[in-house]
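Next up, some structures in structure tokens.
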Structure 1
Amino acid sequence: MRGGPLIEWRDAWGSPMTVGNSTITPVARSLVARWPGGGSVWSGPAAVIVEREGRTERIPIANLNGRILWAMRVGAVTLIAAWIVKDRRRRNSND
């Protein structure tokens, strides 16, 4: 496995677009996880950078779908863990 962190956040800037007197640049955020023999990447929108009249503003993007998916994953892991604990307790009480 190459050097570097096992888990890291990365920001990637897209191509700037000019609309009227504003330049807009999209920004995506990625969560990169590595392990021996592989890895995984989750990516989603993070913000847009708006440059107008010499001022720069970062406008965050609320990624509701991403939050819902993370909540569903956490819920699924919680249910599986509760099922395993309940099953082990049932088996131990029958011994």
Structure 2
Amino acid sequence: MSPRRTRRQEIVERLRAEEWAFADLRHDLGLTVRILEEDLKHIQKSVRAVGDRLQLRSASCAGCGFGFTANALHPPGRCPSCRDRRIEGPWLRIT
């Protein structure tokens, strides 16, 4: 992270450049789930104020293909359908 940008500015810049999986963004920035989720909720409101949008492509189960709801910012620990832990996504991007 650059010293002249805030954490949220860094997240916005990354999400404008390309689509990120929630887990990859969290690990790359060294944040906890809670902090990243709070930042994304704030960013969602901030970018809407300037006419942009935080797009969310929902998570899915790698085992059975179950699709989670599109409004969840981070994936659950297990699939409610098959109980598998291999959850992919969700993916985020600002457009």
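Quick check on the output: 16.0 is mean count of other Cβ atoms within 10 Å over residues 35-42, derived from one of 1, 2. Which one produced it? The read-out was computed on structure 2.
As an exercise: Rg and Dmax of the Cα atoms in Å, calculated from one structure in 1, 2, equals 13.8, 45. Which structure is it? The read-out was computed on structure 2.
Looking at relative contact order in percent (Cα under 8 Å, 6 or more apart) for structures 1, 2, the greatest value goes to 2.
Values quoted throughout were computed directly from the atomic coordinates according to the rules given, and no laboratory measurement underlies them. Not measured: the values here are computed from a predicted model. Cβ atoms are built from the backbone, for glycine too; each structure is taken alone.
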